[in-house]
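Read through the structures below before going on.
Each reported figure results from applying straightforward, stated rules to the coordinates on display, with no laboratory input. Just so it is clear, the model here is predicted, and its values are computed rather than measured. Cβ atoms are built from the backbone, for glycine too; each structure is taken alone.
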Structure 1
Amino acid sequence: MSRIGNKIIVFTKDINIYIKNNYINIEGKLGILKLKINNYINIKILNNKITIINKYNNYKKYKGLHGLYRMLIYNMIKGVTVGFNKQLELVGIGYKAEINKLGNILILNLGYSHNIIFHVCNLIKIKLDYIKGGNTIINLFSIDKQLLGEVASKIRSLRKPDKYKGKGIRYKNEIIKLKTGKTV
C-alpha cells in the first residue's frame, strides 16, 4: 500500500463532496472541481473524512494509483477552499506585460519583433504587479493546481531565462545559475 494513500483526508463542513457515476465532485466557496475515478479505487466518506481504498494491493500499477488519487483529491479540496497562486517575473530591459479589458488575454512584449498574445482560460485569474527595478510580476490564481501549473509553464516557455544574462521569464524566487561568457 502507498504511504501517502493511507493518510486520511479531513475536510470542513462547508465543503460538499459527492460521488456519482465514477466522478467525484467537490464544491467549496471558490468553485466546483470534478475528477473521474478509476475503477480500481474505492472512496469512502464518513464524518468529514475521506478514506481511499485500493481494490488490488498486489499489483504495482494500482499501488501507484492509490497515492495519486489521494493527492489529487487533497489538492481539489485545498483548491476550492484556499486556491493556488503562481508568480512569474519578467526580467529584461523592455520586457512588458499587459492584460486586455476582458482579463483573459495576456499581451507580452519579450524582445521579439512582435507582441505575443496569450489566451488564458476563464478558470485562471491574472493580475500584474510592477516593482521598482522595472520588472513585471505576473500573478496567476486558480482553484485547479494542475491547470495553473500548465499555464505557468507555457507562459515561461515563451522566453526561458538566458543562461548568460538571466533575461527572460522566470518563476518568482527562482535561482538561475549564470554561465560566464568568453574571456579575453
Structure 2
Amino acid sequence: MRDWITSYIEAQKAALDSIPVEQVESVILKLKEAHTEGRQIFVFGNGGSASNSSHFVTDLGKGSSDALGKHFKVLSLNDNVSWMTAIGNDYAYEDIFVRQLENYGQAGDIALTMSVSGNSPNLVKAFEWAKENGLYTIALVGGKRGKLAEIASETIVIDDTHYGRAEDCQMGIAHMLCYAFMEVDELKA
C-alpha cells in the first residue's frame, strides 16, 4: 500500500510539473482583458471537471472579484440542473452546454472548459458553436488532448491521462487563475 501511495504522489508531482507556466499566464491575461471589457466568462465540464468548473466560478466570482473591487461576469453552465436535464431530455445530452451558450454567448465572451479526455461530445459541440460565433475558447485537458485541443483558441495540457491526477491539476490551475488576481499587485491596477 505505501509503495502505491508513494508512486501516486510522485506521479502527481510529475503531472503538476507538466503545467505550462507561460500558457497559464496567457489565460490569466485573457481573463484580465475580459474583466476590464466586461465580457462574460462561461465555464463547464463533466463529472469531476463539472465540480472543478463550479469551484472555479465561485473563486473567480467572489474572491477574485472582491480583490479587484469589480466583479467578474462569470457563470458555470453546470449549475442549473433543471435546465440541463430539460435540454438533455427534450433534445440530447450533447446539447446541454451549447443550448445555454446560444441563450447567453456573444462574440468576445470566453468559453472555458475542463476535460481530461478532451473528447466529450457535449463539450466539443459547445466549443464548435462558440468558435463559429466569435467566443474565445480555452480548454484545460489531459494528456490525450482530444478534439478540444484541436479547436480551442488556447489549450493548457496536463501531461497525464489519469483522471484523478489530471482533475487535481485542473483545480490547481483554476486556483492559480483566481489567486493571481488576489495576490499579484500588477493585476489589481
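Matching task: 3.0 is the computed value of distance in nm of label points 7 Å out along Cα→Cβ at positions 28 and 164. Pick the structure from 1, 2.
Going through each structure in turn, the value belongs to 2.
Work out the source of 3.8 here, i.e. which of 1, 2 gives that when distance in nm of label points 7 Å out along Cα→Cβ at positions 52 and 100 is computed.
The value was obtained from structure 1.
1, 2: which one has semi-axes √(5λ) of the Cα gyration tensor in Å, for residues 20-67 alone, as calculated, at 19, 15, 10?
So the calculation was done on 2.
Comparing mean count of other Cβ atoms within 10 Å over residues 84-91 across 1, 2, which structure shows the greatest value?
Evaluating mean count of other Cβ atoms within 10 Å over residues 84-91 on every structure, the highest lands on 1.
Out of 1, 2, which has the highest value for distance in nm of label points 7 Å out along Cα→Cβ at positions 76 and 116?
That would be structure 1.
For structures 1, 2, which has the highest computed value of mean count of other Cβ atoms within 10 Å over residues 44-51?
Structure 2 comes out on top.
The value 25 for relative contact order in percent (Cα under 8 Å, 6 or more apart) was derived from one model only; which of 1, 2 is it?
Going through each structure in turn, the value belongs to 2.
Name the one structure among 1, 2 that helix-only ellipticity at 222 nm (-39500 (n - 2.57) for each DSSP H run of 4 or more, over all residues; to 500) of -6500 was derived from.
1
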